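Every number in this text was worked out from the coordinates using simple rules, so none of it is lab data. Nothing here was measured: the structure is a model prediction, and the numbers come from that model. Cβ atoms are built from the backbone, for glycine too; each structure is taken alone.
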Structure P
Amino acid sequence: MAGSTDLAFDWGGASIAFSVERSERRTLRIAVTPDGEVVVSAPTHAQDADIVSRVRRRGAWIVRQQARFDRWRPRTPLRQYESGETHLLLGRPYRLLCQPDPTVDVRIDGDRIILRLPQDKGLVFRRTVLRHWYGLHAHRVFPERLAAMLPPFERLGIERPRLVIRQMTHRWGSFTAKGALVLNLELIRASPSLIDYVIAHELTHALHPDHGAGWQDLLSRVMPDWRSRKDELERELL
């Protein structure tokens, strides 16, 4: 990574700020995060003026994305990881029940997630335990979904990528310049069909680094309903 820069441009009388992350990638990529931030991935040699010009051309799309996320933002309350909260696993809602116990354990019992842990443990500990539990599911499910989605891409010459699972704040996934597929751990909360959408979305970037016509055409051939899945993902997890 060659560093990060903060830039901005005028749009409709307002200033839209964005951060630029430079790396050895060959193309420029624009993303809007669920909290409305604009993040641009750019080649190391790209000039600030050129980046601003290209991002400004996507101004209408950026504003639409920010408005979409803003509409759904109230759906996501700040989690306290306490009894009574609803937590998703593979698109299914479960009610969290915290039970005092000298040992630490997480398991599903019907429509509940039972979290056993010492009574003196607070929010950070509860969150860490549940994220680890989600991670165990992700490391089982994500490789299965990748295997299911890979065949049409293999026919185009794309080899099975290295799969990386980690907590991400800016996006659901990415496809790196070194050919790794990175998936957000939080995706394990989504329905399998929506996990498939993110995987197909990122695998398409192996041939089309941007979101241009070539990327859209290929993804539409592989997954004709990708737009509705994209909308459903945002409704389900935001």
Structure Q
Amino acid sequence: MNLNSKLVALNKIFNVYTEFADTINTACKKYCSVCCTRDVIMTSVEGYKIIGHILSEDKIHLFERIKASSALKRFQPKITINGLADLCKEEDDLPEVIKTLIGKCPLLINNTCSVYPDRPFACRCFISIENCAENGCAIIDDFVLTVNNIFLQVIEHIDQDGFTGNLTDISLFLESAQNRENLLAGKFINQPSFLTNNHPLKILMIPPEHRDRAQPILKALKNITY
């Protein structure tokens, strides 16, 4: 799938999720930014979408904030969610997750997202039914977590020849016009080791108790054309 088709599919996937999220009574609102950390993980197609926003909206100054963030410790995944699903299927050992100190997202300015219309899915799906600042943590329904994983797996699937990484790392990598051109042309990209290759979706991680309830969402995602 070429990059333009991926972007079309990504927007449609986002729309399906918005319809789902609108059915949930959440505590999320503008200026509520406790969840806006520098540990956001996204795919290369989502990164391309963000860079497009930065360039088209003349927000080049954001690159300086992202570069400053690159000097700070952050979560850099060694495996993608579809890679994790493959390991679970084979009952292999899962990689150890090294926790990092939580810090603010470099794209967060005055408690608002500077690329909000084009924010990645990881930001869209973090929805809590209670105020995180007041409660001390997010409260997320188990079914919502299952749905979030479905969407994360599908997004990686449409970008299966791309890569996954921390928002800071992918944004800086795609700041390069040459890297963006190669991605757009579907050329091989020798990305840094801290960016992880994506995988096709082979098995969905849906608990038995959620399978029936998830069917309408699965149908909506299956019907997406691009």
Task: Origin of the derived value -14000 (helix-only ellipticity at 222 nm (-39500 (n - 2.57) for each DSSP H run of 4 or more, over all residues; to 500); candidates P, Q) - done: Q
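Figure out for me which of the structures P, Q the number 14.5 belongs to, where mean projected area of the Cα convex hull in nm² was derived from the coordinates. Mind dumping the intermediate values first?
Values: P: 14.5; Q: 12.7.
Answer by label: P.
Given that mean count of other Cβ atoms within 10 Å over residues 27-34, derived from a single structure, equals 17.5, which label among P, Q identifies that structure?
Working: P: 17.5; Q: 13.0.
The correct label is P.
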Task: Entry that produces 150 once volume of the Cα convex hull per residue in Å³, for residues 51-130 alone is calculated, selected from P, Q - done: Q
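Looking at structures P, Q, which one was relative contact order in percent (Cα under 8 Å, 6 or more apart) calculated from, given that it came out as 15? The partial results should precede the final answer.
On the way: P: 15; Q: 36.
Matching structure: P.
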